[in-house]
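Structures incoming, each one as structure tokens.
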Structure I
Amino acid sequence: MTQSSDPALRAEGITKVYAGADAPVEALRGVSLRVAKGEFVAVVGPSGCGKSTLLHISGAMDRPTAGRISIGGRFLDELDEDGLTGLRRRQIGFVFQFFNLLPTLTVLENIALPLLLTGATPAVAAAEARIVSERVGLSRRLTHFPRQLSGGEAQRVAIARSIVHRPLLVIADEPTGNLDSVTGVQVLQLLAELNRERGVTLLLATHEAHVAAAAHRVLHMRDGLVEHDRGGGA
């Protein structure tokens, strides 16, 4: 059984090798880390260093070539594909650079979707979505569609969607990368506030120093390895 002392995320000696045209490509070369519940960890490094690969594996979207990942004490290599899908739906939230909202759904429907996928009734899902939308400042936009939103509003929808089902871990891959500087700061402030107020556990990849500075810890990656693990500016 999972114990309360289990971290939100534990990675043990993670490697990931992709087939290349000329030779195999090692995206990760033995990465180990631990993210405590309620922690905000930023992952930084140059393009191609393995940031996104680490996040995809940590979020159960991909399997490592070697090593083990556990979420809340549950090792992912013990799960089949259906088990991984169930874990992603219940335990993990995702925020991406390009929002990934469903264009045919309203703001309310996009936010409520994770709850519907875990079996909540439409009424319960809508009620929870309204509560979260109020927190992220979208209560007046619930009937709008993604095409009617600004970039900052769309990312707020994505953030609300990522936390509506109260996941153990939120994975954010370059969440400010497609936003102007002012809107990016606002989105970062929202993520930091949710981390403080709701205890949301965040693993965030970024190439921007000011984004990383908001985290409790900063992992500096290069060539598929963690070079440094330092406290952030929070």
Structure II
Amino acid sequence: MKTCTQCGVEKPLEEYGRNTKSRDGHRAECRKCIAARQRRRYVPSAKAGATLTKTCAQCGTVFSYIYRSGRERTFCGDLCKHRAMDDLKAARGLVVERRCACGSTDVARVGKPVCPACKVDRRDPEKARAKERRRTLRRYGLSEEDWNRMLLQQEGRCAICRTDRPGGRGELWHIDHCHVTNRVRGLLCHNCNVGIGNFHDDPQLLLAAAKYIQESRLRASA
């Protein structure tokens, strides 16, 4: 439960939007209060209700329509819109060779043509790693002290397989949490975290898998 800072009513966490920067991972205002504030701030466009005359970017036909909101129309209809997208894809397919600004052809097939040598992350890796760690801890409502205490209680090992190597990208321990209550359960290595995730945190599936492996070994040794 959480008390909305706008209406002052205590509501379940499901009534609040996500916010990874907050301590509990949710916004301070409930969804209804945020929606009400957005409605109060909404100012209709001066063009709303006006009849606009445009030239289709695909076929060149002059058409008119009543503007409501959002971006102005570019095409006279969906047919021209889809044809324009097909023409764009065909034009991209005609490009035989894609080059980076440095002249290298070692680029991806789509997106901006940048070779691995020019694609350099200019951020300080240590600062980026520290920032990512703070973001992760905020997401689960943990502090550095909470993290250190959990790791000390687990003797620096995975809570399931007891390995002392986290594994995975960055060699960092994964914060395991219950997807129903959102409560943190412990720190896991990469393999164990992926494993229970693939089993959807279902104890019955995990027990069935353990029984299956045990019976298979017994049949093999018989």
Candidates I, II; Cα extents along the principal axes in Å computed = 78, 58, 46; producing structure is II
Between I, II, which one scores greatest on relative contact order in percent (Cα under 8 Å, 6 or more apart)? I
On distance in nm of label points 7 Å out along Cα→Cβ at positions 11 and 171, which of the structures labelled I, II is highest? II
Mean count of other Cβ atoms within 10 Å over residues 35-42 was computed and gave 20.1; which structure, I, II, did it come from? I
One of I, II was used to compute distance in nm of label points 7 Å out along Cα→Cβ at positions 51 and 195, and the answer was 1.4. Which one was it? I
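A short reminder: the numbers here are calculations on the coordinates, not readings from a lab. Predicted model, so just to flag it, every value in this text is computed and none were measured. Cβ atoms are built from the backbone, for glycine too; each structure is taken alone.
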